[in-house]
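Structures for review follow.
What follows is calculated from the coordinates using simple rules that are stated; it is not laboratory data. Just so it is clear, the structure is predicted and the values come from calculations on it, not from any experiment. Cβ atoms are built from the backbone, for glycine too; each structure is taken alone.
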Structure 1
């Protein structure tokens, strides 16, 4: 006997009375079994956020009919909603430059089944990571950057992302600034890992900046990509204590471990449809 199909329903709408009752009542009426539910009402933005995991029953309408029926409920509450079929693994394209620690960590989690994703391609502006990516049986695209015509390289990257039919793009220490057009094209579906505890110490060498300031805590930030460099909605952050005995190289080594963990969490939460945008912030149902 086959397992019932499982879905995740995510909802964002103006906060008002009756949303939970309407959604849960609809699912019950259409033979759906709720296995997980989380909700949040933001008192400042007056927005409501909801994530429900459910399995379809024998009497649950087919997908097209289900969408049509639920759209009537959604219209009443001005919902922005998405229904995700959990039988389909999200397709994640990874961008990387010369630092491979985040890439290798994601590949390991993918290879061992810890991340429920498909990786149709890895794209880089350097050839360094080709062997380890191809060892995993994943196509590797190397597009060198011509400093006199960066737009041409970016166009090739976007073309490869499109061919891969990606749901998410992960910048795993991809050390290139994306154009506003590329950021707009990937809005809400591109995650960057910044090797610093934002908003402090932006730029290429934040750990050296942090060391020069004598910080006692370092960290990493995973956020969505926007045209404003390193200022997109934050998904996850983590920190580690340091002291005067740590050199800049020590900070870099500690930071890389944090980056791996923070990026993996952000990717997992995104592909599990746990992250909802709330203006310049996020709601993360863990």
Structure 2
């Protein structure tokens, strides 16, 4: 049994990660505002002390808002991450830091390997890339875990939004020119646990659902899980939905590091959605 400190424990991933670690027999400290502020380094070190694993699920994730609030996003995603890394290093803990596909430009045609150069195109992506650099610089024991297209039962998510809109509209138009890997937070929490508990090498991990699809494909799959006609979802382009922050057109991440470590990657995204539906769609 190890002692886990989870920052951002009240968030969608944080809750599932705390549950997974607790079920595995670990002692879990749930940390979040207002009780623990990752921007307050002097106060952070003593509360991290005594833990074996520090997990950073805390993040500024309002992608569009970050375009005009980059300073705040940087404070949380870079400075806060650096503080957790310093605290982990000072107390001898392993750090697990969650990052994102937004650190890449999204213009690739093949899955991004873990060592691909970052080239963020949005303010959110820039702040998360800065956080990656900071934790590597400040802590010698880091599992940097990039993920994408997250959904879960305890937060706002694309599947839940599709269920709500299905009740409001007869036909939905969803973009089909953005491709990625939907990732259920329960599967991601399990993956983080397996990486840490197996003693896998420190470094960068891509933890996303296996396979790939477009948002259009995902929306149709949600309709199928709801027993609705997927033909009610029609394809459209990103240009039809202009937003302040650019979205990556291609967010498929390579899972090569899992095989190299003798671990199974996350399950296929379609299987995950089917397993997640009873909870994720029930709460929508």
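Details
- Source structure (of 1, 2) for FRET efficiency 1/(1 + (r/R0)^6) of positions 37 and 101 (r between Cβ atoms, R0 = 35 Å, to 0.05), computed value 0.80: 2
- Read-out Cα extents along the principal axes in Å, for residues 149-236 alone, computed value 46, 29, 18, structure in 1, 2: 1
- When relative contact order in percent (Cα under 8 Å, 6 or more apart) is calculated for each of 1, 2, the greatest value falls to 2.
- Given 0.96 for Rg/Rh (Cα atoms, Kirkwood Rh), calculated: source structure among 1, 2: 2
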